[in-house]
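Scrolling down, you'll hit the structures one after another.
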Structure P
Amino acid sequence: MRVLVTGAAGMLGRDLLAHLDGRHEVTAVDLDVDVTDAGAVRACAREVRPEAVFHLAAWTDVDGAEAREAEAAAVNELGARNVAAAAAAAGAAMVLPSTDYVFDGRAGAPYDEDAAPAPLGAYGRTKLAGERAAAAAHPGGVRVARTAWLYGAGGRNFVDTMRRLGAERDEVAVVDDQTGSPTWTADLAPALEALLALPAGVYHTAGAGAVTWAGLARAVFEEAGIACAVRPQTTAELGRPAPRPACSALRSARPGAPRLRPWREALHDYIRGT
């Protein structure tokens with residue numbers, strides 16, 4: 001199958017390319033194709049003639065989006081629309097990763113696919129707009145894969161940051177009033193491919209279970225054998241520009257949808273392997 005992957009140089013992109021290698025004929029693009037330029041996206045799709053598109057290119061700077069929402073929207077909404085339109089013209093199925101930040105976190109329990117989105121900040125708003133723009137541009141052709149708290153070997157992430165800080169310090173302060181579902185990109189990659197065989201729609205594809213950031217930091221130190229204490233702090237004490245959902249853990253209620261393994265099991269394998 002001919003496959004087009006945008007945003008291929010990112011953390012998820014690298015693991016997806018590794019998963020697809022040898023299985024499909026893959027064309028990987030990153031900054032060489034500006035997804036906000038509809039003409040450039042159409043030209044790329046005409047050349048590749050994809051049967052499947054994984055649109056990973058995204059604005060992921062949560063705090064930066066608060067001050068630069070128009071720029072974030074250009075990538076996350078307009079870019080998703082452009083890629084979806086090109087996929088529709090090529091007759092290709094499309095998979096679009098999205099985020100737990102489309103929810104406000106006030107439910108106090110994991111969100112399934114039928115939960116009503118209510119983003120708190122600019123990042124979540126632009127990603128939700130991208131979900132809807134892509135579905136409108138390619139009716140019946142887009143699988144939205146909401147995920148959360150990504151970590152992996154191909155980029156900056158919380159798990160690796162904690163390992164570095166834990167080796168340097170006796171104690172780290174970590175937020176303990178945000179709960180989510182940590183997800184290893186190497187586990188997410190095959191789930192994204194599996195969505196191609198399922199009907200278009202929204203799917204939740206995150207590590208099973210939930211933990212706070214402070215709890216995740218403790219787990220990282222335990223798995224890595226690092227003697228570092230975790231001092232809980234609040235989101236307010238951290239003082240970041242963008243609001244964060246208090247509990248944005250995800251679960252899947254879709255029949256036949258790919259289920260990722262428990263987050264702690266994946267973390268164990270990630271740390272042992274890196």
Structure Q
Amino acid sequence: MPSKSWSTRAWSSQALTLGGWIYLVLGYGLLMLPIITLVVFSFENSRFPTLPWTGWTWAWYQDLFQDGTLIQALQASLLVSPLAAAIATILGFFGAYALNRFEFRGKQALTILLIVPILVPPLILGVAFLGLLSRVNLQGQLYSILITHVVILLPTAIALITLRLIQMPKAIEQAAWNLGATEWQALWRVVLPWTLPGIAGAFLLAFTFSFDEFVIAWFVSGFEPTLPVAIYNFLGSNLSPSLNAIGTLVFLLSIVLLVGVELLLIPMLLNKPAQSR
């Protein structure tokens with residue numbers, strides 16, 4: 001009897017493990033299927049993605065670079081998104097630090113005000129930003145998108161960095177003061193290293209939101225659109241496999257950036273245990 005029960009448990013454990021692997025493969029397969037389809041049909045000879053396969057071609061990539069519209073929009077997105085994410089993260093760090101460490105009059109009102117861009121629908125924000133920027137002659141430029149993206153990304157950055165700051169005991173910073181560090185030295189050498197994971201997460205999430213944001217950028221971009229706006233305008237005029245080509249390039253760029261981040265982080269993580277010894 002014990003051997004039978006043990007074999008039953010072993011069999012059920014193996015079945016659960018196998019089922020978990022099957023679920024994992026199917027889940028990731030379904031997630032990756034649209035991207036794989038996008039990449040494959042960017043090389044198809046036919047103008048329309050149909051089966052059976054009609055042959056391979058580089059013509060859609062050549063059209064993409066010859067036309068230049070989507071490439072310029074991609075360059076605009078790669079310029080605006082990192083800058084907006086960096087500015088929002090820096091301001092978010094100081095804002096989160098001030099809200100978490102100090103008590104001052106109007107703190108609750110300021111906290112509520114910082115949450116407003118998250119609660120207001122993007123369509124309403126786009127119209128509001130367009131009206132405001134047009135009154136000060138700042139509409140229709142890349143810096144218009146930059147300004148608006150910083151505003152909408154700031155609450156997210158503050159929220160993520162605040163979650164990290166909450167985990168830091170205030171006594172650590174006070175100990176740095178007692179050891180002779182100034183407030184700025186404690187902020188730079190104690191608070192900032194502790195908050196670094198939250199800062200990195202805030203920057204990456206802000207970059208993703210800025211790169212994908214469409215509604216507000218569509219209102220304020222004018223003749224210098226970002227990639228989502230350019231793709232929308234491109235779909236309105238014609239349907240070309242060049243869209244598959246630009247999607248493939250963005251996917252490859254994401255893979256390169258991800259591998260680069262991993263190559264930078266892995267040595268740092270491996271050196272920490274060695275230093276602690």
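Quick notes
- Looking across P, Q, the calculation of distance in nm of label points 7 Å out along Cα→Cβ at positions 151 and 175 that yields 1.6 traces back to P.
- Structure from which 11.9, 37 was derived, Rg and Dmax of the Cα atoms in Å, for residues 55-102 alone, options P, Q: P
- Given 0.80 for FRET efficiency 1/(1 + (r/R0)^6) of positions 47 and 255 (r between Cβ atoms, R0 = 35 Å, to 0.05), calculated: source structure among P, Q: Q
- If relative contact order in percent (Cα under 8 Å, 6 or more apart) is computed and equals 21, the structure in P, Q: P
- With Rg/Rh (Cα atoms, Kirkwood Rh) computed over the structures P, Q, the top value is the one for Q, the highest of the group.
- Of the structures P, Q, the one that -27000 was derived from, the read-out being helix-only ellipticity at 222 nm (-39500 (n - 2.57) for each DSSP H run of 4 or more, over all residues; to 500): Q
We did not get these values from a lab; they are worked out from the coordinates using the rules stated. Since the structure is predicted, the reported quantities are computational estimates derived from the model, not experimental observations. Cβ atoms are built from the backbone, for glycine too; each structure is taken alone.
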